[in-house]
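Colleague: In the part that follows, the structures are each spelled out as structure tokens.
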Structure P
Amino acid sequence: MKTSIIMTASAVFLAVLGLFISFLPTKIIEFLNIEPNLITVLFLKILSALYLGFAILNWMAKGTLIGGIYNKPISFGNLMHFGVGAVTFFKIAFDIEQHPEIFISLTVIYILFAAAFIYIFRTNPAASKE
């Protein structure tokens, strides 16, 4: 499996989310019917920074050897992000009342990326001959 494809796809996905949240925090708050206040906007801006940080990390590491012992912090960081995110989204996706289609879609994407990073984490790239 080419890790560069997964790294590029995750970088683009995270960058889109990060940019979307960064430029439209008040619209997102209104869309989700959350009470708008300074703290809510602050948390969304910090979330945006985290998404953009992971996006640039994945984009810059896409050409390196990843898997097994190679770039373990990058693969494990992504595995933790997408794994914990997948579990969290899965817990709420089917119980949420407003806009469930958004949360179910994000759940599926997070599960796919979590599975891909589990594979990357557990596979030796030298054995798979990228």
Structure Q
Amino acid sequence: MGSWAPEALDRIGGAEELELASYRPDGTLRPYVTIWGVRVGDDLYVRSAHGPQNGWFRRARAAGTARVRAGGVEQDVVLEAPSPDVHADVDAAYHAKYDRFGPAYVGAVVGPEVVDVTLRLVPRD
């Protein structure tokens, strides 16, 4: 695994939404889902707005790998649980980027109840 190229990090992190497709066991991609994502430092994160039973989240976590596309960039990623100390910064990034959509939407992706449904996107070499 590697680190994000600066341009890819800027473009994906700055995109309004991203599309994520997890890999099936046979190596093919599932359909893309459109979700919100944020950048914190040199890392990218996504969260399941509808909890751990959300279909895309269950499949992505089980696969452990996915492809992300946003801002004209397409990149294979490994999906990792983030370090526990990053959640306040991820919350702040979601607020900064998406608060204009209102508390009903942003409330679904911030706070202690979404810690377990947060994934860090790590680029695959």
Structure R
Amino acid sequence: MDAIYTAAATAGGRDGRAVSSDGHLDLPLAFPPALGGDGAGTNPEQLFAAGYAACFASALGAVGRSTRTDTKDTRVTAEVSIGKDTDGGFGLAVTLRVELPAHLRDETGRALVEQAHAYCPYSKAVRGNIPVELVVA
């Protein structure tokens, strides 16, 4: 791959801060209450969810443009879950909830979502590594 852009951020763990190299991202990090923390900051799952939702929505827009289909009122919510896996560690799972505009709530819309899932860099990165469920509404 020939890189077009590279983002860099530094963190010291789940408690502390996450800071991007350009300073635009500078967030406190904390364990969520479900993992024994106080929830006084964001966490890696929220950051991943935000990035995946934004990337997937953009991928859907690109697929829509390539087929001359208006997708501008689409909203994507990524739900990133963390839990114990079978190896005694932790694993992730993702549900992508794609809310399509009324004119795409049919087979055409579902096909566009499937194409976006094949196109999206986040979807490609996790494919075969974590389960991703697509929910289209």
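Only the coordinates and a few stated rules stand behind these numbers; no lab work does. Quick caveat: nothing in here was measured; it's all calculated off a predicted structure. Cβ atoms are built from the backbone, for glycine too; each structure is taken alone.
Colleague: I have -7500 for helix-only ellipticity at 222 nm (-39500 (n - 2.57) for each DSSP H run of 4 or more, over all residues; to 500), calculated from one of the structures P, Q, R. Which structure is it? Before the final figure, lay out each step's value.
Modeller: On the way: P: -26000; Q: -7500; R: -10000.
Only structure Q yields this read-out.
Colleague: In terms of distance in nm of label points 7 Å out along Cα→Cβ at positions 76 and 92, which of structures P, Q, R is highest?
Modeller: Ranking P, Q, R on distance in nm of label points 7 Å out along Cα→Cβ at positions 76 and 92, first place is Q.
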